[in-house]
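*Asks:* Dropping the structures in below, format is structure tokens.
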Structure I
């Protein structure tokens, strides 16, 4: 039960941090490609929600895998777009003025929250037996 509660809590924090970051994207505006938008919807928003639901079921191990992989995907996406590739989405290209402060702050906050999400996913995998071991 603690795994499901922790996973759900981290998914809620993840949704808040990424939701606020998305709001900053819209207000500044920092546009995204169609491919980026699809990735964000599928991996960053839907997959963690599905993972949290699965953590409350007998498929908690699948939920742990999905949580770990979606959070790792979100970290890689954030590192690449906010810190590695110089583009309008890079933190150095967005002013601290107005919505830029929210953009800058949430770009870093999402990395921290998603790192915690990876940790919860690993914890879940360590604490739940593989399906072939379940009797």
Structure II
């Protein structure tokens, strides 16, 4: 069982989107107060508005729900510098590198994401897990 976990925005979106197999897998990942970042909240709000068609008040309720269910990590200059190091070493995109750096700064040992390499271990202490891989 994972220790401290971080959830990427794509997993958040599945957990609140239309009922599906992915929604059933994603929703239980919020048990135990996982970590997310201000970036994840921002990306989720954008997708909820643009793709899911939620109103501003519905997006606001989603943000409040995320604040209640998760530990929200703030992106700092230190996080940005670590993201640059991660990007250079592992070849991540800027935004994925920032997610990884924030998870590392929060001392998470698992990062749930659909967009990164399942099973990859970053700096010997953060494992990327695609929860939808069987």
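Any read-out appearing in this document is the output of simple, stated calculations on the displayed coordinates, not a laboratory observation. Model, not experiment: these values are computed from the prediction. Cβ atoms are built from the backbone, for glycine too; each structure is taken alone.
*Asks:* A value of 56, 25, 20 was computed for Cα extents along the principal axes in Å; which of I, II is the source structure?
*Replies:* Value 56, 25, 20 for Cα extents along the principal axes in Å corresponds to I out of I, II.
*Asks:* I would also like to ask the following. If helix-only ellipticity at 222 nm (-39500 (n - 2.57) for each DSSP H run of 4 or more, over all residues; to 500) computes to -15000, which of I, II did it come from?
*Replies:* Label of the source structure: II.
*Asks:* Here distance in nm of label points 7 Å out along Cα→Cβ at positions 8 and 24 has been calculated and equals 2.4, so which of I, II was it run on?
*Replies:* II
*Asks:* If relative contact order in percent (Cα under 8 Å, 6 or more apart) comes out at 35 when worked out from the coordinates, which of I, II was used?
*Replies:* Source structure: I.
*Asks:* For distance in nm of label points 7 Å out along Cα→Cβ at positions 48 and 120, find whichever of I, II sits highest and give me its label.
*Replies:* That would be structure II.
*Asks:* If we compute mean count of other Cβ atoms within 10 Å over residues 56-63 for structures I, II, which one ends up with the highest value?
*Replies:* The structure with the largest value is I.
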